[in-house]
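Next come the structures, one after another.
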Structure 1
Amino acid sequence: MLKTVLAVVVAIVLIVFGFVWFSGKHVDLKLAQPVSAIGTETPVRVQADDPHGVKSFSAEVEQDGQTATVYHDATKSPQKTRIYSFTAGKKLASFLKEGPARLILEAKSNDHRGSTAKVTQDIQVVLRPPTIVADGREHDINQGGSELVLLDLGGSWTDAGVRVANYTSLTFPMPGQPDNSNSRFSLFAYPWDVNPNTIPVAYARNGAGTEVTTTFRVKIFPKKFRESRIELTDKNMQKVVGELDPDGTGSLLDRFLKLNREMRRENAQTIYNLRNNTEKRILWSGPFIPVKGARESYFADKRSYYYNGRKVDEQVHLGYDLAQVTNMPVKAANSGKVIYADRLGLYGNCVIIDHGYSLESLYGHMSKLLVKAGEMVQKEQPIGISGATGMAFGDHVHFSMMVSGNQVDPKEWWDEHWIHDRILSKIGPNAGESAKASRPSGAQAAAVSHHKKARRR
């Protein structure tokens, strides 16, 4: 009887052990960030997932039959997910030369079998650094405004632009040049919230992540932005919350504040993500035409929100609010291509127009849209009807302009002198078929600021 019981127990143990043994899974390995090239020292991050944890992990580089281990970790860990960070490149594998290679990742599971997973990634070895030279002009830049710098690139590069603090702007080939041309320019933003002592930096990176930078001559003109006070009422908050958060929970104030903070950030990200949907040519002609209407708020207004006499929030309003009459036609400030025509959170019914080279205009709160994404529109063509959709307490139009997805003060783009001096004179008459580089007539000049002031604004 005892022998029978022992036999049964042994059988059960073997069955359980066999189940555990054969049910073990390989470690799931993947690059936490894409890596297409390595250089001298290129950061690599690998994610390893296994329900039993990871017993060991190693990374090798292989080229022309030669192999070198660039990382090894034999620390047992019960964690289901591990992130391994290391560098790969010629510093750890001296035989590497420019050309194709392979990155080999291998991990052993912490289960009873110690099963091994192996992943191979084809990569390029890129050892030549990029070079970058900026033009020698002096660049007068308004805080909250735009500017254009010419750049000459060389060496091995895949990405280039201008960085102002944490904000980046794209580069484009000079008009008439191919996409991979080394002669480039960057129309860049100097955002309103950047300290005016911050110096813009032009950068270039190669595929292995090696970055070089350069500065250029700048003169920054600080700006003082307005402050305003908004009194919240239950009626106004109910209008916004009922439209934008109909199924939300919590108090009316809490729901409104959540929209004012979280949805505002989400909308800003959506706008930023559209910056790559741009034509590499100028689509606009002449100065931008301001949306008609009395200005109820200005660019970069610092708004303080009060409820029952208590300050409850603070946000910055990046655009102009313009009101004239209810349901007035909203016209395009300039020619371009519609890249967005739909609901957009706080902006309600919204249209965004690409004017080329990452320059965009935005029109919000409309009651009706008259255009669709993908349509080409002409300057002063009706694109919608004003309204109060989104976070609007009354009928008006919200108007903004962006450079590389970063909000800028539209005033500069209303001034034909500024456009000529700061943009068109630098990139030449081939910038676009519709671009008019000629200076304004005397009558037009009277409608804008004096030339000398325009250069400094």
Structure 2
Amino acid sequence: MTLIKSISGIRGTIGGKPSDNLTPFDIVIFVSAFASWLKSNSEIDHPKVAVGRDARISGQMVHSIVNQTLVGYGVEIFDLGLSTTPTVEMAVVKLNANAGIMITASHNSKEWNALKFLDSNGEILNAKSVSEIINIADNRDFSYSTIDYLGKITIVEDMVESHVNSILELSLINRDLIKKSKFKVVLDAVNSTGGIAIPILLDRLGVETVCLYCDPNGNFPHNPEPLEEHLSELSISVVKQSADFGIAVDPDVDRLAFVDEKGDYFGEEYTLVACSDYVLSQKKGNSVSNLSSTKALYDITKVHGGEYFSSAVGELNVIEKMKEKNAVIGGEGNGGVIYPDLHYGRDALVGIALFLSFLAHKKLKVSSLRASYPNYFMSKTKVNLPARTDINKIIDKIENKYKGENLIKIDGLKIEFENSWVHIRKSNTEPIIRIYTEAVSQKAAKKLASKFLSVIKTLI
């Protein structure tokens, strides 16, 4: 059982003992700390907060505690109910709220849930602010509202529609061409809120949709991370339905992966590559992804005359680098597409719309589009960390061993070899070390990952 406090928010397993897990007690503590921080920084007696959740089983319980804790702190709540992370991010701005909370553990399995804090721009709260909130929580420095100054809850039911409308108004989304293409897709929404939002988008675009696991009941039918090994039923269904491609998202709909018309995995890394290829072909500019993402984005950006930049892993880090370099597209190789013409946040919905526009424009099958890109292969593995493991000491020893190679140390350690690379870092969301490798063949990528997996295990 685990409780993790990081830039990604407050994430933990449901049940168990306070401070060791995400219990009702811990939810009250951290939401109170967030409300206290918000009041002190906004200097408003009744700040406004947009709150939404994914469909996981514990969501309703956590949501109720979040809302009532905020009421007790004199906060006015815009309650979006079942929603997506990008929808809540956009709602903060559309509703003129002072902040947001999305209740989701993203790709984690059903026993997890989390509080994702957003600023007044609907963007992930920065590390300094999260640190201040954690400090307030640790010191229990709270002052709740008296009876005459309690907050209130306003139910907002149209934010998903508003999100979809904003996507359809984007200049690069070619609604007419998509409708004329008469696409048919299969959607695996892992029984979460993608099953609500994505069919609305696809219907508005004239796309025939076969729903697979679109009931938002929180009973994940498989591991909810949209990786190839979890999408066998989607692949089978795409072929059986003679669909043009398959769509897979995680529970809060900020990660996106595709399966081609043959049932083959398009590759979560290539979601961003394809969307970037389209955007950069229509408007000149730069791109950004994190250090653990494929080199293919660098290659595609160069083809279109732009510059590619890398950031530390994490949505906030990518966003900050995108703003710094004025990037027109960016994201993470985990299927997270960030399109700033809409908003600064990973958004599977806008990724789907961009991908459909590109397919309609190119008149290509998905398998042919994938074959047109540089062919790199990745291996992603992880090592579970024993309690009190000193990850920095492990990385220092590996760095010393490979000091003759090109080393990048802005986030863990990335080692660039002649035809491959390895990135080793501690996860922000789980008690693990992640090992990502990329090479010119799957065999080489797996061999490199296995090598460093063995090295790390000897150092733990």
Structure 3
Amino acid sequence: MLQRTNYLSSRYGVPDGHRIEAYLRDGGYEQAKRALGMPRKTLVDEVKAANLRGRGGAGFPMGVKWGFMPPEPKPGKPHYLVVNADEGEPGTFKDRTLMELDPHSTIEGCIIGAYGIGAHAAYVYVRDELHLSKARLWGAIEEARARGFLGPKPFGIDYTVEVYVHSGAGAYICGEETALLNSLEGKRGEPRMKPPFPAQAGAFGMPTTVNNLESIATLPTILKLGGEAFSKLSALHGMRDGGCRLFGVSGHVKTPGVFECAVGLTLRELVYDLGGGVAGGKLLAVIPGGSSTPILRHDELVDAPDPKAPLHPWHGQSVLDVPMGVDTFRGLGTMLGTCCAIVLSERACPVMAMHNLMRFYRHESCGQCTPCREGSGWLERTLDRIVGGAGTLEDLDRLHEIANNIMGNTICAFGEGTAMPALGFLRKFRREFEDFVRTHGASSPRNLAL
């Protein structure tokens, strides 16, 4: 159900909307001041009531994640808040809009989040290429500190909060929370074995919560509305997927961009109502939440739901009409991910699109796990052969086998993030792949890749 909201993006397009004066005019930092006067448990309970599923891709409930932290810091064991703003997922560009157009919502969210988990320092990890994002965040930090909102006594309250911006080197793997923590510590950006989890031993070996930037920037809105009221903004609040969020759409659409809506928007509404419709022919497919999420065909219908988890009253309807939620899209065999959809028109060749994605994943594999390191390279080389006109039908079966052997056999989710889109393309477009192989690509004049 299309329900536009204007909480996270209210200062988008406002002249100097990134400056503290514009933020204060809208009641900025009032919720941070209020939060610092709350019992910590009350604040955590409000976030739990909001039913906010993490906006970074995994969709884990934010309040529950906070609850994994020790109730209070122990002597010599400070807590840390780390904000993941790496945003290296192809097709994903929502967090940078918050950093560039409304950075103070992130800083206020850091104050609230740090207090909520008992931390006194928050690190915002931003990939180095996002120069404007970094500059706007540092500018917001300086403005907030000058007003007395950061430092040893924010708002005159005896609870130190400091916020820092840390640049990553632009490695996609550092979007994984433990690889990010290694990078933050100056180590090689490789995932850590878990357990221990970050809540037990995270940044610098101390209890740490890692949250996505949009999740953090939503905290002032949650406190302003109240957790329960925020949750009820969503058509899916009964499924514990509440509130509003930023939806991105790119690819073959007439008006690509970032739009704020209540959770429960459908892909049809995102593509046609907000995205302005398909550019370059009819709709072929949609990658729903960043490049690692399995693709959905335009003519795909919802299968019968699992009787143990009957999430879909939309059985028999188009997948384009299923409300976009974490659980609903898992029920479709894909993921909501970063909630930034990539649209492919009928001019796009699925073989070329998959080849393009696998080149990216091979390049970005950190190389720590053999199945991912070797498997991603093997996928790319096999597709090189197919795209070059020398592929065989056996190569298609081999691609299936390689991807299936990556699944579940790596330290982090990067391997699965490589294998899932590969398997999605192969399963949904098997006939197109076979035609491409048989005709050495001549059957696919649509060669517009992602």
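Every read-out reported here was derived from the displayed coordinates using simple, explicitly stated rules and does not represent laboratory data. Everything numeric in this text was worked out from a predicted model, so none of it was measured. Cβ atoms are built from the backbone, for glycine too; each structure is taken alone.
Taking 22.1, 73 as the value of Rg and Dmax of the Cα atoms in Å derived from one of the structures shown (1, 2, 3), identify that structure.
Checking each candidate, the match is 3.
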With mean count of other Cβ atoms within 10 Å over residues 229-236 derived from the coordinates and found to be 17.8, which of 1, 2, 3 does the value describe?
2
For which of the structures 1, 2, 3 does the calculation of mean count of other Cβ atoms within 10 Å over residues 141-148 return 23.0?
1
Ranking 1, 2, 3 by mean count of other Cβ atoms within 10 Å over residues 93-100, the structure that comes out highest:
3
With distance in nm of label points 7 Å out along Cα→Cβ at positions 213 and 341 computed per structure, which member of 1, 2, 3 shows the largest figure?
1
